[in-house]
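Take a look at the structures below.
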Structure I
Amino acid sequence: MNNFKSKILILLLFIFSCQNNIVDKEKPNVVLIVADDLGWSDLSYMGSTYYETPNIDKLSKSGMTFYNGYASSANCAPSRASMLTGKYHPFHGIYSVKNSDRGNKKTRKIIPIKTKTKLELEYFILPEMLKSKGYSTGHFGKWHMGPKGYYPEQMGFDINIGGNEHGGPGSYFSPYKYPNMSNGPKDEYLTDRLGDEVVKFIEKNKGNNFFAYVPFFSVHTPIQSKSEYEKKYRNKESNEYHNREDYAGMIQSLDENIGKILEKIEKLNLSKNTLIIFTSDNGGIKAISNQYPLRAGKGSYYEGGIKVPMIFSWPEKIEAGSTSDERISNIDFYPTIKSIIGYNETINLDGEDLTPIFNSKAFKKRELYFHFPIYLEPYNIHLDSGSDPLFRTRPGSVIIKDNWKLHHYYEDNNFELYNLENDISESKNLININKEKKAELLKDLNNWRSKNNAPIPNKLNPFYDQKYVDSLIILINKNKISGKVNKNETS
């Protein structure tokens, strides 16, 4: 009798499982590809004649390209934390990597807010939401969401290849220094290995719904390319903005491995049931790849630090070759995917569902906010074009509303106002010309900071030395201080 009951139970479980699979087939697979430090202009579909990205170009043609896509932060850990939670930075408290009092203590006027360094396990992040709906979940590449032990396996991923506490790979060639995976053959290239692992995951899960989160380490430092690619670009005509052959080689490898993923999805006839999102975690490093006409680069809240490539592709659901100038952010990924897969339980998210844009419907008018109450030292004091030569960013907040952008810096209560439609390079500060617009945006920014309990630093730093700062500026202007500051940047 017990044996009969057991067989009936197994049969019922099988029927229930089959019914669930039928329901799951109605939901798309999701592939989220996040390059590291890839700039807004570092793609051939964006007009670069030096870098070659035919596979990413193909992805762009297959779906919708957003020309005003933003990372939620100008550096990696806070941007990824907001993307995975769908929440602005005051929610998770991650503003930078490690310490927030970056740079020389004599050059900081105020004491910055302390940054958190881990994404708390209690947060219900994007992969956990997908896993709760029956998705197989895989993580491939950079994690960097906390100390040792705060790994993808603890936060909704079935498998983890490469992800741990480190922000950079140490080396792109096997034997690997930091990635959390077995070494391959000697000199195996890390980007190739990750691409192969994603392809294996897709093949294994072709009969299930899957979520592949693919945060490639490329093109983060160290800048290491395959030697044959570096040689190729050394012999190719460059320009004043894009001219590093090793960086160009890294981009080619990144593009090739995105091509591998696209090819596998097509061969398995999964294209119509797969949503692919492509972006970068923040802007490119200006000293490595100039993002002209955008000002500055990674670490700065000028456009070069936060404006990033962004593509959504889903055949027959998103029109091929379509484009949008809507200002969107990576905090919008979570609510968009939530809407698409039909997760109906309430989650308090700051981002917006982008599906109306895909369907050519009116999109909710909203502002984008950036809160950075800490310091980030320069990468190259002569090339950064940041808030000043001593910092890429000093403590402050930014709001973008329509085509207007207001910067508010806390040290001296300074403001900068730009019209991005007329001045994408943020070269003409209109703060003393359009006082009404400043007042409007500042009111919105103050309301947002109050509503979100955004911490604002206001304590003076006793070590600040104005004479020392003045002397440094004089030396910098005379080019008596070396440009390179962080030789091995990990933020």
Structure II
Amino acid sequence: MEFEAVIGLEIHAQIATKTKMFCRCDNDSFDKEPNINTCPVCMGFPGQLPVVNETAVSKGIMAALALNCEIPEFCKFDRKNYFYPDNPKGFQISQFDEPLSKKGWVNVDVSDTEGKIRSIKVRVTRLHLEDDAGKLMHVRNGSLLDFNRAGTPLMEIVSEPDMHNAAEAGAYAREIQKIMRYVGSSEADMEKGMMRFDASVSIRPKGEDKLYPRAEIKNLNSFKALEAAIEYEIARQTEEWNEKGPRKNPITVGWNDDKGETFFMRDKEESDDYRYFPEPDVPPLKIDQKMVAKFKAELPELPNVKRARYVAELGLLDDDARILSDDLKLARYFEKVVAKCNDAKKAVSFINTILMKHLKEELISVDEQKVTAAMMADLIHLVNEGEISNNVAKIEVFDEMYASGKTPAKIVQEKGLKQVSDSGAIEAACKKVIEANPGPVADIKAGKDKAIGFMVGIVMKEMKGQANPQMVNDLIRKLLA
């Protein structure tokens, strides 16, 4: 029997605020001493009253609008009751039947095994707000609790089961991360625990529309883990169905990254198990629709739109446009360079090759290095004006710019790298090289154009890379005509 996988994702993203969801504690808990960002409110002490973080609500609305969601006039918070050691209140303040937003969608580009790009539409059921639990760390002789994260504001983005393989789920998750960063709602840095996934996976005979009981894979904290866990779970469920038939009840499973397999945790809870009821200490929110309209007008150009514009208006290749638009900081840097040098293709050539090489080697972002957009534009200008050759710019000048932060003009002056365009000096060098290389000269006269490149290279070496390569090429052809 041939099966089809059915996949839905719940994505939890930490909202980029200074303070927590319902108190004034610092929202930055990464790499901090345990249990210092806490107070009676986020620790759930009796008698403490939570107050909603207005910025968290605003950033939640911005994120929801970027996902094409509807924003109702009213929403409310609810108590989601469950016991776990890292949940100090004994419940989570979340949203159940009246969330901040609902009924959205995202277009996602997916690359197949042959590298071809296709687009899918993933519906977004809702984006709602909630607070996070703490962190439980298991050690040899017990477990340790760090409540710094308790009360952190979260967005939970719930999709419809519109994905059918790990590649689609991974592409959707990456698109959500990019969108959150573009609108400034979340940094979505998984290394800092700011974004994680729960994946619901089921299978069904191909051609059926029925949904069978799912397995929910909890707390996946990387794209690699997300895709590997989904692939494993599809294979496991297929084997189970072939042996025992379809599963009768939904289950919750965990992911063991070291073993590369899922493991059973418990039967899946449904909404009734959480005993939801309206949060008595937080009044319902009335969302000003004029404010929503203002936020909608302020939405930035989103990744897919930016990518398409780079191709249509700037003539970039799709792969180059994708690299630039996937990173908002890089896209902004690129646009500043183009605005100053007016040469998009040359800007791509410098940014996507030499600059990206350094950034990947050092694992830093574009705004953490010394070559400003203005400096990069000036470097391109020097090449376009014939002051230096492309090779000199990319190798000698850029490397020095990157290391020292000096301007390209200063480096060219200090190192004497200005390109020679004196036809007399270049012609003398060409004649010398022609005289010393009768073999390649004969090949050129026999119509073998590859030999011209060889000769140009020797002349460039003779002139220490400072000759204008186009003039060298033209003069060799002229001298051997």
Structure III
Amino acid sequence: MKRKEDRQTLQQTLFLGAILMIVLAWAIVPARAGEKPNILFIYLDDFGWRDTGYMGSDFYETPHLDKLASQGMVFTDAYSCAANCAPARACLLSGQYTPRHKIFNVGTRPRGNAKHRRLEHIPGKRTLDPSIETWAHRLQGVGYTTATMGKWHLSDNPRPYGFDVNIGGTHSGSPPNGYYPPHGNVPGLEDAPEGEYLTDRLTKEAVEFIRANQERPWALYLTHFAVHTPLDAKKELLSKYRSKPEGELHDHVAMATMIQAVDDGIGRIQTTLEELGLVKNTVVIFYSDNGGYGPATDMAPLKGYKGTYYEGGIRVPFFVKWPGVVEPGTKSDEPIIGVDLYPTLCEIAGAPMPEDQPLDGVSLLPLLRGDIDTFGKRPIFWHFPAYLQSYSVYDEQRDPLFRTRPCSIIRLGKWKLHQYFEDGALELYNLAEDIGETTNLAEERPAKTQMLLSRLKAWRRQVKAPVPDEPNPDFDAEAERKAIEAMRERAAESDKE
């Protein structure tokens, strides 16, 4: 009897030992597909807060984006770090606000008529410092194959910034020669056949990249040129939108074709993920670099558009779909901003944060998992010590000559304060009651104004933000006055017509 019990004990010991060896062996096996989530980061250009169906567009058609949004968490108060392209992208890749990387504008030259600028602008830089570790570097370090496809805009070549593959990325902020070939000597687009729409080509490249890397973890930064100017319609879709009734919010035919081209491509990518069995292990992030292009789209009820620091210029669409982690059909009104994506992507990928590089954002994972509803009293900031000249449309700007003049902004909870450096003007808005920023409460609420101004100044000191204070010797107050009057007269005549 005892021998039988001894044999059973030995068998159990051997069995448990075998299990232990399997577990230990598994622990040292290199990461394989399925152990880390793939990341599909869709980043559009000049795509407005309401340019999707799920955000309320009544003319543009985005059924694939709408479906993905319904399967994840939609953020209603998501922001870009800047109101135009290059600084927004530098913040996103570096995880830092503009004063740290010093890309403040597209290019470093002053913008607008010199006679209308009261201050000498801060030129900043036009290239992202290559010593900055991007989130792409961090993902590479934990075994991800990384690719950027589309607009880069931060240097001549994105490869040194953490990307294994580059299709279309150069220092250019708009598509070379428009959305149809030839594209010139642009990486991956040299052989574009006649008639191939650029958005479709980037979709094709994205599908091929996913297929080629299906057995390993991958991160695809699909940074479409669309819907940046030129407003180059996809020809096959023109008749559809020309015959479609105008919406009260949107009605631009060329923009509608460009948006559908993006959405159709996202549908093809999603079909590929389904065919390869990768849907459950792929995080989808959807975002835009700044507000929509004012002459072609509308962010109402938000005030402003690309280039302004009113809500329409910086509040953008954003959602995250992550099967098994993010509860489908959820929403968050927590204010979030572009610098939050760096720690979020690192945490998704299981990548360590850089030790010697400051990061200004926080990971969104607690919100995505439903662990918390809010980060509490966290301020978010913008700093733009430069100028952006006006569109021909200017009814949602501070003045007709510039979309924005040098300024800093803080949002804290429902309160948003603008500070303009030329004249010291302060604008205070209660976004919970006045999302359109129609009523300036700075004089009515002096204590709130001064508290926010104090926080804003303290932040500028912390990040060593340069503030323009040198008068521009070319400024001509009379020329400025006459230019403003002339533009208003032209607008009045146009309204009569």
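Using distance in nm of label points 7 Å out along Cα→Cβ at positions 232 and 472, single out the structure from I, II, III with the greatest value.
II
19 is what came out when percent of Cα pairs over 43 Å apart was calculated for one structure; which of I, II, III is it? Could you put the intermediate results ahead of the total?
Working: I: 15; II: 34; III: 19.
It must be structure III, since only it matches.
Once distance in nm of label points 7 Å out along Cα→Cβ at positions 144 and 304 is calculated for all of I, II, III, which comes out largest? Each step should come with its number before you reach the end.
Values: I: 1.9; II: 4.4; III: 3.0.
For this comparison of distance in nm of label points 7 Å out along Cα→Cβ at positions 144 and 304, the top structure is II.
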Top of I, II, III by volume of the Cα convex hull per residue in Å³, for residues 112-375 alone, largest first: II
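Where a number appears in this text, it was derived from the coordinates with a stated rule and is not lab data. Computed from a predicted structure; not experimentally measured. Cβ atoms are built from the backbone, for glycine too; each structure is taken alone.
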